[in-house]
Structures are given as structure tokens and as C-alpha cells.
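Got some structures for you, see below.
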Structure P
């Protein structure tokens with residue numbers, strides 16, 4: 001895995017999306033806001049799928065990462081996937097609270113988009129997660145220097161001995177949708 005700096009990651013994003021508002025590195029953090037257009041309907045029939053262009057934006061920031069895992073993957077068909085629902089045929093099936101006991105390899109990049117509320121969890125037919133536990137489980141399967149990108153409405157608790165927060169990007173999908181935040185963590189040890 002290459003060790004791109006935060007500035008390299010921001011430059012890669014800004015070059016890929018030159019007509020969008022820029023991301024910046026400020027005081028050692030990636031910061032910015034993504035307004036992802038007026039897409040009122042998901043292009044995918046899966047409730048809760050990633051917002052339009054989200055994966056393209058994230059992946060533009062991590063061009064060096066080849067070992068990628070999507071946690072709470074739902075219908076995602078890219079890279080390795082982890083979900084509790086076997087219906088979507090994920091690479092790994094299981095409860096994210098015990099992720100590291102199921103997934104035995106290390107990843108350079110983990111993308112997580114958990115249920116945001118009990119209502120969402122009920123819609124998926126899954127229990128609501130304990131964010132603290134799942135973030136810690138993700139850190140266990142990250143390579144040193146790897147990144148966890150957590151999309152949520154809640155800032156998850158994490159242990160600084162495991163992860164360092166290196167980015168916060170506001171994500172506005174369109175009018176009448178929930179505002180979310182992209183939290184970017186890096187594993188240093």
C-alpha cells in the first residue's frame with residue numbers, strides 16, 4: 001500500500017471532480033462538503049444504498065487501495081463485502097459486532113454505511129448496531145496505515161490508540177434527505 005499523504009488524497013479528489021467544491025487539508029484534517037445533487041430516488045432499488053457518486057468520490061481519494069471491504073454492504077457488488085443478510089450474497093455473512101472473528105484478512109480501506117437509526121435497522125430487518133464496537137472491530141482488520149471511511153449521522157466513538165480521525169466531510173444528498181457526515185479514520189499502529 002502506498003502511503004499517500006492527506007494532501008495527495010485531496011489533490012486526487014479535486015483533480016477527479018474539478019467542477020465541484022474543493023476539499024482541503026486544514027490543521028491535518030481533510031475537510032469539505034459534498035452536495036450530491038437533487039437525486040430524489042435511488043438509482044438502485046435497495047433502501048439505504050450509497051448516495052449517487054459517493055463511491056466514485058471516495059475511491060478517487062484512495063487510488064492506492066486495492067484491498068477494500070464494504071461493511072453493511074447490502075447490494076454493493078464491488079470488492080469484498082460484509083453483511084448480515086445472506087440474500088445479497090456478500091463475501092462474508094455475519095454480525096459486524098464480531099467482524100474480526102469472521103474476516104481473517106487485513107484491508108487497506110474499509111467503507112462502512114451502517115443503519116443510522118432503529119427505524120432504519122427495522123427497515124433492513126436487522127438489529128441496531130453498537131457503533132463503538134463495530135468501529136473497534138473494523139480497526140482490528142485494517143492494515144497499518146489503512147483507512148476506515150464511516151458514513152453516518154452520528155460521530156462514532158473510537159479509541160485514539162486504534163484510530164486517528166483525519167477527515168470530516170459533510171454530505172448533503174439533496175433537499176428533503178438526511179444530512180450525513182463522512183468520517184475518515186487512519187490506523188497508525
Structure Q
């Protein structure tokens with residue numbers, strides 16, 4: 001009998017990411033992930049529906065956090081300010097896990113199937129933020145435009161941060177604010 005060890009989910013996530021980086025997503029099996037983590041395939045499937053879910057398992061929690069942050073923004077905040085506050089809050093989490101986020105990004109950009117899944121996730125997050133703005137009383141198209149613009153700002157800032165093309169020492173929350181300032185300049189143009 002295998003002795004129980006804590007953090008099975010975290011161990012599976014770390015093992016999967018290591019293997020995806022080493023061998024590629026498509027070449028890695030669930031059996032190999034479980035073995036690397038010192039667990040069984042059955043344990044893997046208790047935590048994840050499939051090997052893609054290892055990379056996207058936190059999406060629901062992220063969505064909830066973004067919605068909560070939009071709803072909790074100060075009453076006088078503009079729609080784009082509420083969305084930006086939510087994205088900066090989420091970026092703080094990513095900033096703390098930069099090395100793992102960079103590896104995850106590399107795996108996703110190397111696999112078309114995962115790129116598609118990432119786009120679906122981002123669309124769902126955008127829709128959730130627009131919904132939260134509507135709950136704040138923001139009408140369409142302002143709610144949708146604000147959420148879409150905020151996500152565009154996030155994607156540009158994230159790409160600069162994760163690839164290292166931003167100025168040295170830049171953090172993701174700061175880059176989000178900088179890109180938003182650039183967007184305001186473009187929109188005012």
C-alpha cells in the first residue's frame with residue numbers, strides 16, 4: 001500500500017509541467033505524469049479530467065476572483081478602472097509564480113490544441129468580467145467594450161512580461177497599468 005503524502009494535486013501539476021517542458025505536451029502520458037509525481041493514474045483522475053486540465057485547472061478560481069474584484073471596485077470607479085483593478089489583482093498572483101507561468105506559457109504556445117483552449121479560457125474570463133460590470137449597472141456596449149479592452153490590455157502586458165521583452169525589473173501589475181495608459185493615449189489620438 002502506498003503511503004499517503006500531502007499535496008497530490010500540486011505534485012501532479014509540477015510533474016506534468018516538468019514533463020511537458022522536457023518532452024512536449026503531446027508526447028507526455030497521464031501514466032508518466034502520475035509516475036513522476038509518485039502517484040497512481042487513478043489519483044491523477046481524481047484531480048484532473050485529462051492532461052490538459054493540469055494547465056487549466058485554476059480557471060474557475062481565477063474567473064471567480066476577477067468577478068469578485070470587479071464587483072468590489074469602488075462605487076465611483078469607471079468600468080475600465082474596475083476591470084483594470086481586477087486584472088491587476090489577478091496579475092499579483094501570476095507575478096508570484098513567474099517561473100511556472102513562463103513554463104506554462106511555453107507549453108501552451110507550442111501546442112495548437114492548448115492555444116485554442118487558452119483563447120476559450122480568455123473569452124470566458126472576458127465574458128465574466130462584462131457580466132460583473134452589468135451587475136454593477138453598466139449597460140452594453142460599455143460593459144462588453146470595457147471587458148474586451150481590459151483583456152486586450154492584459155494580453156499585451158502579459159506577453160511582454162512572460163517573454164521578457166518588457167524593461168528589466170518590470171512587474172506584471174505595473175505593465176498592465178502602463179499598457180492601459182498607452183491604450184488611453186491611442187483612444188484619445
Comparing P, Q on distance in nm of label points 7 Å out along Cα→Cβ at positions 25 and 145, the highest sits with Q
When P, Q are compared on FRET efficiency 1/(1 + (r/R0)^6) of positions 33 and 81 (r between Cβ atoms, R0 = 41 Å, to 0.05), the highest value belongs to P
When P, Q are compared on Cα Rg over 2.2 N^0.38 Å, the highest value belongs to Q
The value -5500 for helix-only ellipticity at 222 nm (-39500 (n - 2.57) for each DSSP H run of 4 or more, over all residues; to 500), derived from one of P, Q, belongs to structure P
FRET efficiency 1/(1 + (r/R0)^6) of positions 73 and 161 (r between Cβ atoms, R0 = 25 Å, to 0.05): greatest across P, Q for structure Q
Distance in nm of label points 7 Å out along Cα→Cβ at positions 65 and 97, calculated, reads 2.6; among P, Q the input was structure P
Re mean count of other Cβ atoms within 10 Å over residues 17-24: value 12.8 computed from one entry in P, Q; matching entry is structure P
Matching 17, 53, 28, 3 (P(r) over Cα pairs in 10 Å bins from 0, in percent, for residues 57-152 alone, computed) against labels P, Q points to structure P
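Coordinate-derived values only; no laboratory data. Being a predicted model, the structure only gives us computed values, none of them experimental. Cβ atoms are built from the backbone, for glycine too; each structure is taken alone.
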